[in-house]
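Input: structures, listed below.
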Structure 1
C-alpha cells in the first residue's frame, strides 16, 4: 500500500495505549488496529481530526505516502 499509517509511532511517543487512544478518539480498539495495520480502505476527516486532536499532531505525522512504483534510489558516486 502506498499510504503508510504511523499511529503506532505517535502512540509510542506519548506512551499512550491503544485502548486509551480508542476511547479518547471514539473508536473501538479493533478499528484502531485496522487503521494501525494499514487494512483500512478509508478514513473520515472527522476521525482524522479527532486522532490529531488527541495526539496533538498533524495529519502528516500519522499518514505518509510511499511511492511503490519508483525504484529505490542508491547514492551515486562522483
Structure 2
C-alpha cells in the first residue's frame, strides 16, 4: 500500500514483559548501529527508518502518570 493510500491509525498494544523487553532490545540495537527497525503492531508491519527522531514524553495527571518512547519520521514523498 502506498503512503497515499495508507489509513490513519492510532492504536496501543499491551505486551507481556518478556516480549516488550525483546522488542526494546532489538530497537536499542538498531538505534545504536544506525539500522532500520521493523516491528509488527496490531497486525501491521511497520518499518522505522534509521534516521527516525527518538524522544521521550512524560505526562502527569491527577490520577496517573505516563512515559512514552516515541519514534517519528516523515512519510515518503507523495506522487
Structure 3
C-alpha cells in the first residue's frame, strides 16, 4: 500500500504529491468531486470551492491527504488513479 509523504503543489483542483516510493504524481480531483457532489449537504460539494480545496492537509499518522470537513482519500487509490 502506498502512502503520501508530501504535498508538493496545489493548483485549482489538482495536487502534485510525493509518494513513499519517491514517485511524484499529479492528481486531478475535479471530475471526481463533481460526480460525488450531488446533494446540497455533500462534503464533496465544499471541496469544489477552489479556496477551500487549497486547505488540504497531510495527516501525519494516516499518511494521506484530508480536509477539516472530515474528507480524506485512500493514498493507494490516489496513486493507482493518478
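As an exercise: relative contact order in percent (Cα under 8 Å, 6 or more apart), calculated from one structure in 1, 2, 3, equals 22. Which structure is it?
It was calculated from structure 2.
Work out the source of 6, 22, 24, 18, 14, 11, 4, 1 here, i.e. which of 1, 2, 3 gives that when P(r) over Cα pairs in 5 Å bins from 0, in percent, for residues 15-54 alone is computed.
Value 6, 22, 24, 18, 14, 11, 4, 1 for P(r) over Cα pairs in 5 Å bins from 0, in percent, for residues 15-54 alone corresponds to 3 out of 1, 2, 3.
For distance in nm of label points 7 Å out along Cα→Cβ at positions 7 and 31, which of the structures 1, 2, 3 scores highest?
Largest one: structure 2.
If semi-axes √(5λ) of the Cα gyration tensor in Å computes to 28, 14, 11, which of 1, 2, 3 did it come from?
1
Every number in this text was worked out from the coordinates using simple rules, so none of it is lab data. These numbers were taken from a predicted model, which means no experiment stands behind them. Cβ atoms are built from the backbone, for glycine too; each structure is taken alone.
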